[in-house]
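Novice: Next up: the structures, one after another.
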Structure I
Amino acid sequence: MCTVTYLPTPSGFILTHNRDEAPTRSPNAISREKTGNDVLLFPRDTKAGGAWVVTAKSGKSACLLNGAFVKHHHNPPYRRSRGLVLLDFFQWEKSDDFFQHYDLEGIEPFTFLYFHRDDAVELRWDGLKRHIQRLDAGTPHFWCSSTLYPPDMQVRRESLFRNWLSGRHSVPAPADLLALHKTGSVGDPENDYVMNRGGRVCTVSITQITLTFEILRMRYLDLLEGNRDMRRVTTRERQEK
């Protein structure tokens with residue numbers, strides 16, 4: 001997994017995440033969970049119990065993709081599920097401490113994306129070394145999993161997103177991004193935004209986080225069973241004003 005787009009807006013951002021996974025690992029609703037002083041919203045993996053996209057009352061949002069830069073050799077057993085690593089992040093008070101000091105030894109390679117107001121960070125773990133990059137939160141970004149999409153296909157899929165943006169005359173709404181994530185096509189069903197590789201791996205869901213001023217909304221579309229869910233949380237920043 002997966003395909004992720006990030007789009008800044010005048011009042012926040014829109015983060016949309018297609019999950020490509022085995023069909024047996026797809027939940028049908030959003031979980032709400034209290035951890036420490038925070039409240040998390042996320043779809044929970046039905047096998048490992050972790051998550052791939054989370055937003056929180058603290059104002060933080062994060063998501064995860066399998067793989068770092070290139071397709072790696074899958075060599076289990078691993079010490080901890082990557083989806084649980086994502087949930088672990090929200091137990092750390094300072095995000096930079098997590099990026100620098102969280103123990104990644106024995107974790108399968110991944111790409112971790114973090115967003116909070118004007119802060120955006122990409123952490124790639126290649127199995128040996130962590131690569132941390134601060135991103136421009138004021139510009140659009142695109143990612144897709146290196147384990148499913150080779151470099152040339154990553155370029156084609158990102159070009160589809162960039163061309164779609166350049167052809168618009170106004171800032172896209174959340175519904176526009178959802179429509180793109182449902183219909184974006186490179187002319188190959190195995191590599192389209194909603195993909196299917198013989199039923200073994202397919203796009204099982206789309207999750208979208210929208211920040212509008214101090215309100216975070218999570219929308220979840222279960223593409224297998226047609227279930228939909230939407231939750232919202234008022235960020236702590238608003239409560240402290």
Structure II
Amino acid sequence: MRDYSVQNKKAWEFDAYDFWVKQSGTPEERAAEDIKDPVKMLRKYSRYFDSYEGIKVANICGSCGKKAIPLALLGAEVTVFDISEDNKRYAIEVAQAANTKIEYVVGDVLEIDKSKYSEYFDVVFMEGGILHYFHDIDEFMKIMNAILRKGGKIICSDFHPFTKINDSLNFQTPTMSYFSTEIYEGEMAHARFYDEEIRKTMPKCSYRKYTISEILNSMIRNGFAIKQFDEHPSWVNENLPGEFTAIGIKD
């Protein structure tokens with residue numbers, strides 16, 4: 001595992017299970033919400049799925065299962081790839097409480113077992129801001145292509161690169177030149193929910209933020225035909241961009 005992956009793993013295993021309980025409810029409470037309306041729980045991402053029943057979905061950096069479990073309830077066969085054992089614990093408990101099943105693989109996404117998952121998935125899906133955890137976006141996109149079947153779809157949704165120059169999502173993170181290629185240490189996204197004294201002790205993540213052109217060109221270079229690109233407003237200021245979604249098809 002790469003040094004920066006080890007660093008990010010420490011950050012994402014800091015109080016993660018208890019954080020999700022406080023933020024999203026007990027596994028039983030979260031499961032009840034997922035069961036009630038799984039499409040609603042997918043939020044805007046539901047529009048990017050052509051179907052659910054029987055499709056194989058790789059949920060990259062799927063965290064606490066907040067999108068994996070609704071997808072499973074709708075009939076998809078979901079495999080979450082994530083670096084945190086604590087995230088897995090919460091996700092599996094929610095899935096069990098919802099009487100559904102997901103596969104959850106803990107490890108470095110860049111070390112996915114391609115002998116097992118080569119051209120295995122119909123959809124590769126990511127959301128919630130994950131690209132900045134990977135220092136080489138071409139390496140990342142190459143692996144996404146490798147695990148997707150020919151003609152399969154990548155749904156790449158992430159924080160808008162505008163957030164490099166404006167903290168439009170109110171993550172309390174430093175801004176920089178839009179064109180910066182700097183790798184830097186910073187707080188994880190939910191550090192702001194902790195008291196200042198605890199916040200000071202939390203492990204940092206290692207980040208590399210990308211521009212829109214870096215992301216789209218990497219997708220193209222690594223075998224994806226871009227079919228759609230949407231920009232979404234910030235949830236704290238609808239006049240500013242907050243997220244984007246790029247849809248690609250494996251050539």
Structure III
Amino acid sequence: MDNVIEISSGEIQQNKVVVLKDINISIGSNDIVYLIGKTGSGKSSLLKTLYGELKLTLGEGRLAEFDLNRLKKRDIPKLRRNIGIVFQDFQLLTDRSVLKNLMFVMGASGWKDKKLMEKRAKEVLQLVGIEQKINAMPYALSGGEQQRVSIARALLNYPKLILADEPTGNLDPETSEEIMRLLIAVAQEEKTAVLMATHDMTLIEKFPGKTLRVANGTVQEISSINQFNPMG
């Protein structure tokens with residue numbers, strides 16, 4: 001299995017201040033990986049480095065075929081087309097239908113053929129189980145349905161990686177479990193890795209997976225969730 005992300009002896013700086021160092025992580029092509037840590041621990045800096053907003057200042061780093069050390073400005077849009085992002089607050093355009101939300105994203109990322117765009121929109125909505133809502137407006141959808149649309153949107157460009165930033169943060173426990181099951185199924189089906197930043201320890205206990213903890217200026221894989229004290 002190829003790794004989508006590989007970072008060894010990595011260091012990230014922001015405004016010439018070291019935020020994270022000694023970063024050694026690898027994520028396989030359909031891994032589900034949790035990213036945990038207190039607010040201000042450096043989780044956002046790691047995510048920003050993965051989508052090209054911050055540079056990897058030391059060490060070696062690769063995301064798909066992109067070298068994170070030598071990333072040029074002109075390569076960043078191409079890098080970002082390999083990444084789908086799922087937000088906590090859905091971030092759907094409220095003035096247009098589900099289909100038009102997806103068409104807008106495809107248009108912005110270089111798709112031209114309207115028939116192919118509609119075909120892909122239907123495919124991803126089918127994948128997340130809400131193809132019947134294709135013409136619905138976002139405000140007519142439940143929170144869980146809106147997050148399914150958000151996941152469908154993240155899949156449009158056949159990404160190698162989905163970055164899910166607190167994707168269940170605004171959902172009730174039952175819907176959170178549904179979304180988690182969906183992310184796991186999508187990772188398998190589309191061979192897409194998922195890196196999910198979360199504070200929801202009950203989800204991690206219910207759906208165990210590789211867990212990266214950001215603390216004390218570094219990122220470490222922890223073998224058991226019992227080693228993580230969210231209050232610590």
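Novice: Of the structures labelled I, II, III, which one yields 146 when volume of the Cα convex hull per residue in Å³, for residues 89-192 alone is computed from its coordinates?
Specialist: Considering all the candidates, the number was obtained from II.
Novice: As an exercise: mean count of other Cβ atoms within 10 Å over residues 57-64, calculated from one structure in I, II, III, equals 25.6. Which structure is it?
Specialist: II
Readers should treat all values here as calculations from the given coordinates under stated rules, not as data from a laboratory. On a predicted model such as this, the values are computed, not experimentally measured, just so you know. Cβ atoms are built from the backbone, for glycine too; each structure is taken alone.
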